[in-house]
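Following this line, the structures themselves.
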Structure P
Amino acid sequence: MGISYYQALEINKTENLIIGHIYKGCNWDFGLQRALNLKPGKVYGTLRRLERQGYVTSEYKMVENRMRRVYQLTDTGMDRIK
């Protein structure tokens with residue numbers, strides 16, 4: 001059984017919020033969680049899905065004196081916000 005229409009809308013809304021924040025420069029996992037006031041599971045799950053779909057890539061970088069996973073939009077991700 002698949003997801004409902006309303007669940008699909010909620011997923012799309014969360015994906016678009018995260019893509020928009022990455023575009024604006026808020027590009028690390030905990031920063032997104034704080035900026036969007038979302039639970040960690042929702043942020044991490046959405047980021048993994050966006051990465052699998054080819055909208056974002058990630059790598060570990062030093063942020064606020066800690067190693068963080070930092071996300072960047074791919075060309076496909078940039079096309080999604082146009």
Structure Q
Amino acid sequence: MEWERQRTYDFEAGKEAGKEAKAKESAIAFLKKGIPPETIAECVQLPLEKVLELQKGILVEGWRNIYSHSIHGRSNTSKA
């Protein structure tokens with residue numbers, strides 16, 4: 001009987017983790033479309049702080065891509 005209770009607990013925990021992962025995925029997609037973080041938090045049921053944290057991650061990722069592209073662009077230009 002104890003294993004059934006543990007299995008149910010594990011299933012519910014996995015289900016919740018999946019819901020949160022999907023909410024984060026949706027929030028990132030909405031942020032990339034320019035939807036305000038407050039609206040996203042309300043719609044995907046994530047705390048505003050979490051949405052802002054995701055937004056910060058997207059901005060950092062974007063700057064890394066720009067920086068990396070500019071470095072590679074210069075190095076390719078100098079070789080030509």
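On relative contact order in percent (Cα under 8 Å, 6 or more apart), which of the structures labelled P, Q is highest? Walk me through the intermediate numbers first.
Values: P: 30; Q: 22.
If we compare relative contact order in percent (Cα under 8 Å, 6 or more apart) over P, Q, the biggest value is for P.
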By the measure FRET efficiency 1/(1 + (r/R0)^6) of positions 11 and 51 (r between Cβ atoms, R0 = 25 Å, to 0.05), tell me the structure among P, Q with the highest figure. P
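Work out the source of 14.8 here, i.e. which of P, Q gives that when mean count of other Cβ atoms within 10 Å over residues 27-34 is computed. Before the final figure, lay out each step's value.
Working: P: 17.6; Q: 14.8.
So the calculation was done on Q.
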When Cα extents along the principal axes in Å is computed for each of P, Q, which one produces 72, 31, 16? Q
Given a value of -31000 for helix-only ellipticity at 222 nm (-39500 (n - 2.57) for each DSSP H run of 4 or more, over all residues; to 500), calculated from one of P, Q, which structure does it belong to? Q
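Throughout, read-outs are computed from the coordinates displayed, never taken from laboratory work. Note that the structure is a prediction, hence the values are computed from the model and not measured. Cβ atoms are built from the backbone, for glycine too; each structure is taken alone.
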